[in-house]
Structure 1
Amino acid sequence: MGVVSLEGLEFFAYHGFYEEEQRIGNRYQIDIHITTDLSEAAQLDRLKSTVNYEILYKIVAAIMKEPSRLLENIGLKIINQVRTQFPDIEIVEVAVSKFNPPIGGVCTRAKVQLRG
């Protein structure tokens, strides 16, 4: 087993519970970790034997263009799409962060983590 990760992916997107958030947008960060068998990729040195992180980025970027009200919904969409693209993986973990969330006080970011 091994883990393929992309960390600190940043996007400006139009998600949020409030209409104003969906209108003005905000910065978001995505971290994704995929647990899978990497032994074949390590032995054969072939890209097709692993989880291609270029494809992972494209999946996340496409989902970030689709407005969602909740961070949880973004995370679930990413997990579902990754599992569709790479059906043999063991675990997908996704963290979705929103910078400066509108909570009425100082907060660097709000974050949810999902595992599927």
Structure 2
Amino acid sequence: MSLFKSDKIVFQVQGSSADPYTVTFYKKGRNFSAICTCQAGQNGMYCKHRFGIMNGDPSNITSQNTNQVKTIQEWLIGTDVEQAMEEVALAEKKAADAKKELTKAKKNLAKSMYD
């Protein structure tokens, strides 16, 4: 018998397929995991369906349990998944900043050719 209660929440999520995908979240003690039946999720890749829910977005959920999105966010607190999501958010911000800087540099280059 386990020392920790295992919890599970299942969502149906509309994606690019005609049939909804199933996104399942598990919380057991401090362990948190999520799986999705989409191709990216099945191949262990970044799956927008899981991460949308973890970021609090219920817009693609077709099941009648959108109120449980808050529970998923609560489950994340203090997990390695939360830390990894923060690292992704920081990297995305850095990439966006770098893209702006590159665009500005390209404009300056193009402008300098007309002087």
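For helix-only ellipticity at 222 nm (-39500 (n - 2.57) for each DSSP H run of 4 or more, over all residues; to 500), the calculated result is -14500, so let me know which of 1, 2 that is.
Derived from 2, not from the others.
Can you tell which of 1, 2 yields 28 when relative contact order in percent (Cα under 8 Å, 6 or more apart) is derived from it?
1
Which of 1, 2 yields 0.90 for FRET efficiency 1/(1 + (r/R0)^6) of positions 67 and 99 (r between Cβ atoms, R0 = 25 Å, to 0.05), as computed?
1
Ranked by FRET efficiency 1/(1 + (r/R0)^6) of positions 27 and 43 (r between Cβ atoms, R0 = 25 Å, to 0.05), which of 1, 2 sits at the highest value?
2
Of structures 1, 2, which gives 12, 34, 25, 13, 9, 4, 1, 0 when P(r) over Cα pairs in 10 Å bins from 0, in percent is computed from the coordinates?
Computing P(r) over Cα pairs in 10 Å bins from 0, in percent on every structure in 1, 2 gives 12, 34, 25, 13, 9, 4, 1, 0 only for 2.
Each reported figure results from applying straightforward, stated rules to the coordinates on display, with no laboratory input. As the structure is a prediction and not an experimental result, all values here were calculated from the model. Cβ atoms are built from the backbone, for glycine too; each structure is taken alone.
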